[in-house]
Structure I
Amino acid sequence: MDHPLIDLINARIAAAERDGAFDNLPGAGKPLPDCDDPQNAVLNRILKDNGAVPEAVSLSRELARLRDELRDTADRAERSRIIRDMSLAEARLELARKRR
């Protein structure tokens with residue numbers, strides 16, 4: 001069964017083609033880029049365009065930040081907190097890698 005608005009959609013596309021709305025688009029005439037996951041290509045592009053990264057990547061970045069913070073901190077209590085945070089981040093990273 002077709003979408004109830006399919007005729008309207010097709011008419012609008014045809015009108016846009018007649019009006020030249022699709023002429024001179026960026027990338028026109030060039031092959032489409034390779035796609036590893038065609039079923040999720042749009043979702044992946046939206047995530048990438050909005051700066052989303054896999055959980056393992058964000059946790060790795062957090063660990064790197066905590067290591068830098070630990071190196072620059074002399075206060076014992078603060079170092080203890082950072083080490084505790086690093087331990088939690090490492091455990092979460094290991095879980096994220098196992099889920100993947």
Structure II
Amino acid sequence: MNKHKKMESLSIKIKISDRIYPMKVQPEDETFVRAASKILAERIQGYQKKLGIHDHQDLLAMVAFDCLVGYLKVQEADATQTNQLIQKINSWGDCIEKALH
């Protein structure tokens with residue numbers, strides 16, 4: 001068996017709002033896709049209850065916007081953490097150079 005052969009994709013159905021979408025996903029992604037579907041349904045329901053919105057397009061727009069804001073926050077936090085790690089490594093490098101001289 002060839003190790004580089006791509007695994008067969010799975011055909012699954014995901015419900016988003018009031019519609020069913022057939023999808024093809026890699027087996028290793030199925031868990032993530034199903035988890036995303038569940039989180040999406042929970043967020044839609046949350047906006048329905050919290051804001052009294054019932055229009056599916058408005059609900060999906062609010063969830064998409066909320067997810068993008070969350071993504072940007074994580075991206076910024078990752079960049080900050082990466083910069084802090086680089087500064088620490090540079091500092092350790094300076095200390096090692098001083099100790100060697």
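So if we calculate percent of Cα pairs over 18 Å apart for every structure here (I, II), which label has the highest result? List each step's numbers first, then the result.
Details: I: 72; II: 68.
Top value of percent of Cα pairs over 18 Å apart goes to structure I.
Using the calculated result 16 for relative contact order in percent (Cα under 8 Å, 6 or more apart), pick out the matching structure from I, II.
The read-out comes from structure II.
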Fill in: Identity of the structure behind 4.1 (criterion: mean projected area of the Cα convex hull in nm², for residues 24-63 alone, calculated), options I, II
I
Discussion item. Among I, II, considering only distance in nm of label points 7 Å out along Cα→Cβ at positions 40 and 72, which has the greatest calculated value?
Written reply: I
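Consider the structures I, II: one of them gives -24000 for helix-only ellipticity at 222 nm (-39500 (n - 2.57) for each DSSP H run of 4 or more, over all residues; to 500) as calculated from the coordinates. Say which.
II
Each reported figure results from applying straightforward, stated rules to the coordinates on display, with no laboratory input. Quick caveat, the model's predicted, so the values are computed rather than measured. Cβ atoms are built from the backbone, for glycine too; each structure is taken alone.
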